[in-house]
1. Upon calculation of relative contact order in percent (Cα under 8 Å, 6 or more apart) from the atomic coordinates, which of the structures 1, 2 produces 18?
2. Kindly point out which one of 1, 2 the value 2.7 was derived from, the read-out being distance in nm of label points 7 Å out along Cα→Cβ at positions 14 and 46.
3. Taking 1.12 as the value of Cα Rg over 2.2 N^0.38 Å derived from one of the structures shown (1, 2), identify that structure.
4. Say we calculate mean count of other Cβ atoms within 10 Å over residues 110-117 for every structure; which of 1, 2 gives the highest result?
5. Of the structures labelled 1, 2, one was used to calculate distance in nm of label points 7 Å out along Cα→Cβ at positions 30 and 94, giving 3.7. Name it.
6. Where does the value 8, 23, 26, 21, 12, 8, 2, 0 come from, among 1, 2, when P(r) over Cα pairs in 10 Å bins from 0, in percent, for residues 22-181 alone is the thing being computed?
Structure 1
Amino acid sequence: MSYTKAARELYMSQPAITKNIQEFEQELGARLFNRKGNSIELTPAGKLAYSYSSDIDQLIQNLTYELGLMNETQAGNLCIGASSTISQYLIPPVIAHFKESYPQTSISLASGNTSEINTQLNDDLIDVGITEGHRKLKNFEYIPFKDDEIAFISHIDSPISIPDIFPKTTLSELPLVIRETGSGTREVFEKALKQLGLTLADLNILISLGSTESIKSFLPGSGAIGVFSTSAIRKGEQASFTFSYLKEYRIPRKFQFVIKHGSAHKLAREFIRFSKRHYNVSS
């Protein structure tokens, strides 16, 4: 944390940031930050002030939401963070329909892997996350969303082919392209390998890439097989890819909404309900 970074993100000058903080500290009668070299950190008083400011922001959001209900115009700001598979393939049409239904809302969508989304949610940078990992953290509430499946996906131009269903004994021979560390897709794949008594070290991993789109672009003519979500193949792309699955173990997963425990952000919860209706997911 630094004044310089804060000034850059808020499009303010560093002296203006410093002046505002000093005035706020004088008003509260407490020091909020300690300097450590080129960085700053919150004091105990600063952490307390931050917790109250987060509550105030949520109260304002809920007030805007309820005033919108009174005027029959749902309104408010909503920051969504979604892992890359979801942000690229699943949630944009939901946001489009949500905006049609509630045009007064302001929505932003940030993309990152599951680990990054968890961090953004914990730091109150987003109101709701949508992730694909199995690991659950104690300070978050998880709400099931949509079923998905990981498959072994080949491009039709690949010089090698594998059957639709293949045994795990041939898995170590396949040249694989997988997602990066921290990705929910990779986390689910590693968990499936554990069920089979295997690890990534037992496989022929050609490369790990930072997005599913990167893997899809890598596959044509490469002789490699991608390990990623079936949801990442759009309708117009289905003729260009083939799906294969392990005989002994399918790799299902469930996408999930993530909010902080105790979060009362009403617009976020309405968006969750709307998304589940969009995909005909029962509560």
Structure 2
Amino acid sequence: MTSQPPITSHSNQTIKAVKRLRMRKAREEEGTFVIEGVRHLFDAVEAGWVLRIVLFEPSDLARPKTAELIEKCRASGATCLEVSRDVMAGVAKRDNPETVIAVAEQRLYELDALDVSADKLSIVLEEIRDPGNLGTIARTADAVGAYNIVLVGSTCDPFSPEAVRASMGSFARIRFTRASLEDFQIWRAGWSGQVVGAHLEGAVDYRQANTSGPLILAMGTEQAGLSDTLSRTCDELVRIPMVDGVDSLNLAISTGVLLYQIRANSGYF
């Protein structure tokens, strides 16, 4: 399958380049990111993501599923390289590293490319800073068929290792968009669908909200919630009831609660 010996040096230029992608600056400069694990890579290949480099261990070739994946990656044009276990552990920087790691090209979409017709459900996340929350939200969004996620303002990177891992492969089916608050306001002014925002002072219990038709769910940070500016772009502000003494839910959990309620209201499932 390969005629070259495994890479055993941490100083190898390709290995150093892959390690650099731990840093956001490097990911943004290169327009690439790292995907770890056989399952996640299968998701990426099936969704048509462009893979540039695939690192794997020699022992992977004895595993039929992994060998099949490597062949698919090679056929797609990726450079597939064997590496030692020690080098793989250094690239992954984890106690129990995956045995297949790839470098893929990022995919970001413009606001005007959002598919917000018919029964489409999309998500706006304002100023989200926790990549674990972002990845978990992407996983839940994938489960309910909400494939557009718009990141408004200064947010964490959807292509960070933490976000990609937390998504459990769902990143491959999500269409991420980045936008300033001003640009989103302009786009929203020209869109006839409904925007529902989650807000501690929302006038409507989320179970009674009107969530018919094409809809965008807007979520703010756990600390500050939606900004006043983004709140004013919403057609309706909803709240999730909580017992006395509790004033917030984890962002990923509250987003999941609202997404499933919206789908339940429409009879989607």
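Read the figures in this text as sums done on the coordinates, not as results from a lab. In this text, all values refer to a predicted model and were calculated from it rather than measured experimentally. Cβ atoms are built from the backbone, for glycine too; each structure is taken alone.
1. 2
2. Going label by label, the one that fits is 2.
3. Attributed to the structure labelled 2.
4. Top value of mean count of other Cβ atoms within 10 Å over residues 110-117, among 1, 2, belongs to structure 1.
5. 1
6. Source structure for this number: 1.
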